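Chemist: Have a look at these structures, which come just after this line.
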Structure 1
Amino acid sequence: MVAVHGLQGELVLLHRLGRKTALRGLKTLFLEERKDEMLPWFVEGTRVKGNEEIFVKLEGLDTKEAARRVVQKEVWLRESDFVQFAGQAAPISMVGFHLFDGERDLGEILEVIEQPHQVLCRIDLEGKEALIPMHEQTLRKVDQQKREVHVELPDGLLDVYR
């Protein structure tokens, strides 16, 4: 959530779903109120603001002051809702895919971090967090059916994480 809109507690949600959407039919979303603690909020209504922004009205937040307490909180969707609303080409849709360097399965993509010139995929590499860059020099193929991302990483990149 990035801002409060109006006096009735409506919020502005910035998303990276890869397509313009109003999240029509979404019943619940989850806010990270404390680190690693997701609490469910019931959605009263949504409407499109722009390509990456949505106006959201949550149950129980009926004033500007009440809504301010959830601004700057991370928002999460159930996996089934995410699959329904995310565009297939959106980088975030790679979460849950397996990352391969050549024939080697490096592990499941746990998070996608979008930056201006590249996308980073966070994986657990032999018990340590590793950030793998995705850009035109490293990305070889995304197989939607097999849920695999194939890359060709520079020599020594993985050694940094070992």
Structure 2
Amino acid sequence: MESELLALIDQLEEFLSAGGRVPLSQRVMVAAPDAFRLLDAMRQALPREIAHARHIYQERERLLQEARTEADATRIAARAEREALIAEHPILREATAVAQALRAETLRECARLRAEADTYALTSLRDLQTQLTQTRQLLDATLKTTAAGIAHLQTQAHAADLPEPASV
């Protein structure tokens, strides 16, 4: 379908071609009322052509947006399908099972090591407690021996009437 404006331009071209030539120039003589009638028709057709072009452009943009939306939806669906296929794949299931088994083994090993560390700490603390008790008993015995020695020396000093040493 040829546009109205292009048809009017073709008419203008025919009108100018049919016009009389001015001798010794490139000018053409045309009837002014016919030329103005054609120009008025062009002016009237121009807004319609612009509106038609705008409508075509808007339709094009709408179609492009629909295509983009459809492409995005297709991409999202394809991604979801890919993820579902991957999740169903035997290698992934096997890898997941191995990972879970490894995690369980690691947790068991951690619990075992924690129990060993607790046992070692308990044994060490009990040994330390025993050593401190023995050291305390030795210290108590030493204090008793020292007190007995002091008492014995004080008794001998009184017996010999020696002056007592100053207390410390």
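Bear in mind these aren't lab numbers, they're just calculated from the coordinates by the rules spelled out. For clarity, every value in this text was computed on a predicted model and none was experimentally measured. Cβ atoms are built from the backbone, for glycine too; each structure is taken alone.
Chemist: Comparing mean count of other Cβ atoms within 10 Å over residues 15-22 across 1, 2, which structure shows the greatest value?
Modeler: Once mean count of other Cβ atoms within 10 Å over residues 15-22 is worked out for each structure, 1 has the highest.
Chemist: Further question: Of the structures labelled 1, 2, which one yields -1500 when helix-only ellipticity at 222 nm (-39500 (n - 2.57) for each DSSP H run of 4 or more, over all residues; to 500) is computed from its coordinates?
Modeler: For helix-only ellipticity at 222 nm (-39500 (n - 2.57) for each DSSP H run of 4 or more, over all residues; to 500), the value -1500 is produced by structure 1.
Chemist: Work out which structure the value 0.00 belongs to, where FRET efficiency 1/(1 + (r/R0)^6) of positions 79 and 127 (r between Cβ atoms, R0 = 25 Å, to 0.05) was derived from one of 1, 2.
Modeler: Source structure for this number: 2.
Chemist: If mean projected area of the Cα convex hull in nm², for residues 63-110 alone is computed to be 4.4, which of 1, 2 is the source?
Modeler: 2
Chemist: So if we calculate Kirkwood radius over Cα pairs in Å, for residues 7-94 alone for every structure here (1, 2), which label has the highest result?
Modeler: That would be structure 2.
Chemist: Here's a follow-up. Thinking only about relative contact order in percent (Cα under 8 Å, 6 or more apart), which of 1, 2 has the largest value?
Modeler: 1
Chemist: Which of the displayed structures (1, 2) returns the greatest value of distance in nm of label points 7 Å out along Cα→Cβ at positions 71 and 143 on calculation?
Modeler: If we compare distance in nm of label points 7 Å out along Cα→Cβ at positions 71 and 143 over 1, 2, the biggest value is for 2.
Chemist: Match the computed value 36.4 of mean projected area of the Cα convex hull in nm² to one of the structures 1, 2, and report its label.
Modeler: 2
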